[in-house]
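What follows is a group of structures, each given as structure tokens.
Bear in mind that the values in this text are calculations on the coordinates, not laboratory data. Values in this document were obtained by computation on a predicted structure and should not be read as measured data. Cβ atoms are built from the backbone, for glycine too; each structure is taken alone.
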Structure P
Amino acid sequence: MPRACVIVLDAVGAGELPDAADWGDEGSDTLGNVARAVGGLDLPNLEALGLGNVEPLEGCPPQPYAPAVAGRLLERSKGKDTTAGHWELMGVVTATPFPTYPYGFPDEVIDPFMNRTGRGVLGNKPASGTEIIQELGEEHQRTGKWIVYTSADSVFQIAAHEDTIPLEELYAGCRVAREILTGKHAVGRVIARPFVGAPGHYERTPNRHDFSLEPRRPNYLTAIRDAGHTVYGVGKISDIFAGCDIDESFPTKSNVDGINRTIELLENIDSGLVFVNLVETDQLWGHRNDPENFHRCLQDFDRRLPDILDALRDGDLLILTSDHGCDPTTPSTDHSREHALLLAYAAGKNAAGRIHEDGEFGDVGATISAWLGAKHPGKGAPGRVIIER
């Protein structure tokens, strides 16, 4: 039975898109700039697979006979965020940007949120998540008010100390916000951001939860399920797709947890799609402008890549890709508008260094759908097949 696995290395962009300057991201190149910042990448297993064929990378030379098809993927969607990126990988193009709030949310959003949740609001501004809990955490604990903030992305983020507001109440508050944020205020995600600790030493916990809009259907995930396959979501995949077309979800606490779950699934399932998001390159290091630890996070994945490859069976398809950039070497701490990386490997075959030219995000969904014998979902879903069975 055919199987496929897509692993999204969150925010590991592969160079600016042609319109990057329009988004304030000219010169962004997450992989390339990280390589230069650390004096060359040390990723031997990704290098052997063909990472150096994606784009010129210091310390990671091209491999003329690499086993994986390599390339860079163009994003059609008007965005540079997790939701738009993942959706387009599965054939859903976001033609109109999700709304953003550089000056905070208007009263028509905040007032009903406060009224329905019975708590006031602190913050209501764009902010770093790690910084705003240090700034407002003590007042939050004293007053019981929510900490609400946003970023350059289309997000409504709610932070709460787990000892002050129980997790379930935080999640319920996020559901209320999701119900309010519709129409012209339909942000891509409402995100629960729980934290713990004492004033001056607050830390976010792994109990984050995202409440996304529902993607347009049918898409490539719909087609895969219609063909009789199970879709397994690892990490925040189910959150990103609002649970749509995800049969079994495995939330994770870390990249290590996500890699272990991926290997476990590959060792035990007989068919279907394992769809994985590994978030730490984005959440922990990209937004904190820390190229050294960004590189170390990639090294952690690189060390486990042989275990993932060993879990594949002949005839399996593995695609490594990304959803946007988050260049930790630029002054901005926000996502960057970049190509997604592509490495597509068919177990038991050697691509002999083939390059996938002029690729786009939707090629990932088109390829896994065809690999699993699904019909095209129609309705203009983009994408062409990268590698044939």
Structure Q
Amino acid sequence: MFAFKRLSRSVPSVFRHRMTCGTGAAVPPRLVLGIETSCDETGAAVMDETGKILGESLHSQKEVHLKAGGIIPTVAQNLHRENICRVVQEALEKSGVAPCELSAVATTVKPGLALSLGVGLQFSLSFVKLHQKPFIPIHHMEAHALTVRMFQLVEFPFLVLLVSGGHSLLALARGVDDFVLLGQHLDEAPGDTLDKVARRLSLVKHPKCFSLSGGQAIELLAKEGDRLKFKFRSPMGQHYDCNFSFAGLRTQVTMAINKKEMEEGIQQGQLLSCVQDIAAATQHAVASHIAKRTFRAILFCKAKGLLPSSNPTLVVSGGVASNEYIRETLRIVTDTTGLRFLCPPLQFCTDNGVMIAWNGIERLKCGKGIVSHSQEVSYEPKALLGRDISAEVRGAAIKIPPLKLKTKS
């Protein structure tokens, strides 16, 4: 059980008196506490309704899972339990906001790792019951989609591409809680593919990569490689839809690694001499697949009149959006189709409490999805973002024209 009362008592004396919340003061701006535990980051942030970040805290589990060779759900759960009280307390202390001053608490409840989601939801429900605050359940991918609106004026509707270690999808954002799903990953997500290729290449043993995640290691080494040395096929070339598939690509890469290990006479776990080239070719194949599906999504939306004629926008977010090569490849698509390309600042592309707090602010301002502190809420490890029209996209069978992508990493 979490020590919530201890959280309140430990608030610094410089603002402890504010916890009485007297009635004589002027009405302050509404404040939201956001909590994120969908996977391997324990995040919390306090934000006001203008989007100003008053205080935030983040505990990353990256190093633990990097050593383990992948995310182990029970380990992630235990680390969330160990850190969530401290992370929330730090965010509140940095903000100078007492729990009773909050207008609501927003927490990720879907989708994600079940054991991780459960920790955040249990904490939050106990917190809102203790402090008698409204609760705002948050869809993790909705939060990623809306994060850019913290920094730039982006009117609905806009096209959004979300790519991360656990997800990849294309959707039309028509409102704060109104999304139309055009396509999603059918097997593994791009970030997961890059991580698995990095593990198969044993990049953690590379002197430049020992402290990097798999995707970061691939991106770094790809800058020194020649992607033309390996020709990996872009997946699903004959499927005219906006879904993603990366498992087959990973099989191609694994077969190439096996062949090179035999040629160089080394065992699995040793570094190949051509790791830079394999990294470059893998990254290009992932970027190419993402770009082609996004190109089709844009053409579909234009054909159906789903995007505004003035200043249509593609928003890209999620952890994989921090990959510079993938972003530049997508800019080729938007330049070709006349869309504005927007991406949140890189530190807000990955999971954090700020994006959850902002999603809570968005919902609070329009009065949608807010529930009582006494209402029961469940988490959902698997949850679509909005209404799925991927079958309609497939039925349109839109063929994309040739797209001249980058020839160097």
Structure R
Amino acid sequence: MDSWQSKYNQTATPALYLHIPFCAQKCFYCDFSSWSTRQDDNRMKDYVKALKHQLDEAAQLGLLAATKTVYMGGGTPSLLGQDAVDLAQNVSALTQPSEFSMEANPDSLSDDFLANLSKGGVTRISLGVQSFNDNELKRLGRIHSADLAYDRVLAAKEHAYDVSVDLMCAIPEQTERSWEYSLSRFVSLGVDHVSVYPLTIEDGTALAKQTQDKDTPWNAYDVQADRMQAASKMLQAAGFERYEVASYARNQKSCKHNKMYWTGESYLGLGTSAASMLTAPEYDMLAEKNTSLPARPQDAARARLVVLDSPKKIAEGASLFSTEFDVEFLTHREAVAEDLMLHARLMEPISPALLNESERVFGAPSMQKVLDSCLHDELLECVNNEDSKDKTTYRPTEKGWLLGNELYGRLWDLR
């Protein structure tokens, strides 16, 4: 059995995601599962208590026995204060991860919180900055100032965390010059990771209502492409390497957890709207205890689950074994096609083990036809495989990233 095929037979998830749906204020562009919540709202404490119980249940099943990375996202996990520290301690005691990331917003990232959080085993802070321009922040519905964001990034760095910054482009009020200013302010901070992404105006958000029937030239596709290319140029000049379509790192500080998503590893998600991707054995372990889960089809190699329970239901003490999920099953063919598609988000060449598995599953002629079409249209480029002189592999070009949906669609169509 080759190394890639073995991914579909894992019995414990290498990655764990915890969703915290609480925010001080809902941003105008946000369509995530998050709600404005007062800091003294008891639902947050009850929600954390329920997550701790669900973690214990997952550990009893053995699903956390191989966990290497943890990501606590939201929402705004830092809004939980000491409860976030307590939850992190609980997670670390069960998993002992090599990387533990937590999302935070500048307005809830106090020095005391930073000092306590490391006791919980958190190693990495992902800070939602979005812009270093106050007017742009106001138009996005962010409640922090540019100066506070700058100060809090430095504070996290001084507390010895690996720090990542989120920046957003193609947003209201942004110009070419203001985007370059935000990028230069980021570079001056001296941290080693940044995620850069263009704004998507999602239906149902406050921003969608504000811009309804109005022109949004600041968000046009060519503006998005120009901003992303400007970021690539400036960041690479500062020593950053793009390792994923929206992420840059230097000094080997790429996000290990996010790379799990792109390289076919299974993961468990707990909390409202959290997503899991489980192998057939992992799904069967959970379904044995959670009898509301549908029976797995015999040809299903992988299951995608999304938690349907509301924050209220979870706060009332919902068990992992009574949690309601939306479930989608993937055949082995679909799982391999999905892995190809997701791997194409990375700068590193497609794994030779994945290419071998793809040829085995789809047939070498079908596989080569798709690869040749991507090469012809300059969505992929050939690279030499360091492990084998006779085997060529592939990675996305700059054009492939800019036309990502086209590239990913061709690979997914192999299913």
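For the read-out relative contact order in percent (Cα under 8 Å, 6 or more apart), a value of 23 was computed from one structure; give its label from P, Q, R. Comparing all candidates, it corresponds to Q. Among candidates P, Q, R, the computation of log10 I(q)/I(0) by the Debye sum over Cα atoms at q = 0.09, 0.11, 0.12, 0.14 Å⁻¹ that gave -0.57, -0.82, -0.95, -1.21 used structure Q. Consider the structures P, Q, R: one of them gives 2.1 for distance in nm of label points 7 Å out along Cα→Cβ at positions 241 and 313 as calculated from the coordinates. Say which. The value was obtained from structure P. When FRET efficiency 1/(1 + (r/R0)^6) of positions 97 and 265 (r between Cβ atoms, R0 = 35 Å, to 0.05) is computed for each of P, Q, R, the one that comes out at 0.55 is P. Sorting P, Q, R by percent of Cα pairs over 30 Å apart, for residues 113-328 alone from high to low puts R first, with the largest value.
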